[in-house]
Structure 1
C-alpha cells in the first residue's frame, strides 16, 4: 500500500504538478513533504501530516521552510520563513 501511495505522489509530482505551475509557497513542496512524511511516519500519520500541510497552503499563510517533524510531538513547530 505504501509503495502504491508513493508512486501516486511521484506521478503527480512529475506529470500533473508541472501543468499547474510553480505555485508552492513552502519548501519542500507538498509532494516532497508527503513522500517524506509517509516514509518517516507510515501511511496514517504521514497522510495526517500531509493533510495538515495542504490545509496551510492558502493565501493567508506566509509559507517558508516547513520540514517533516521527526516526531509527532514536534509537529506543531512554527514554519520558518525563507
Structure 2
C-alpha cells in the first residue's frame, strides 16, 4: 500500500512535505512526563451503557462512580477466592 501512495505523489509534493515537516529544530522529550497518569478509555456496549446511565440517574451519581464501585467489589471478591 505504501508503494502505491508513493507512486501517486510527485517529487515536488514529497519535497514540500519534507519542508513542511521539518523537525530539525524540535526538542526531544519536550512533552514527555514520566509520572503522568494515563486514563484508560473504556468503551461499553450500548446495552451496558444504557443500564449504567439509568442507574446513575436514579442514584444521582456519575456513571464512572458506579463502574468504579462495581470493579472494586469484583476485585475484593476475586481476592477472597
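Some observations on this one:
- Among 1, 2, which structure scores highest (criterion: distance in nm of label points 7 Å out along Cα→Cβ at positions 31 and 47): 2
- Computing helix-only ellipticity at 222 nm (-39500 (n - 2.57) for each DSSP H run of 4 or more, over all residues; to 500) across structures 1, 2 gives -19000 for structure 2.
- For 48, 21, 14 (semi-axes √(5λ) of the Cα gyration tensor in Å, calculated) the corresponding structure among 1, 2: 2
Computed from the coordinates by the stated procedures, all read-outs in this text should not be read as laboratory data. Since the model is a prediction, treat every value here as computed from it, not as a measurement. Cβ atoms are built from the backbone, for glycine too; each structure is taken alone.
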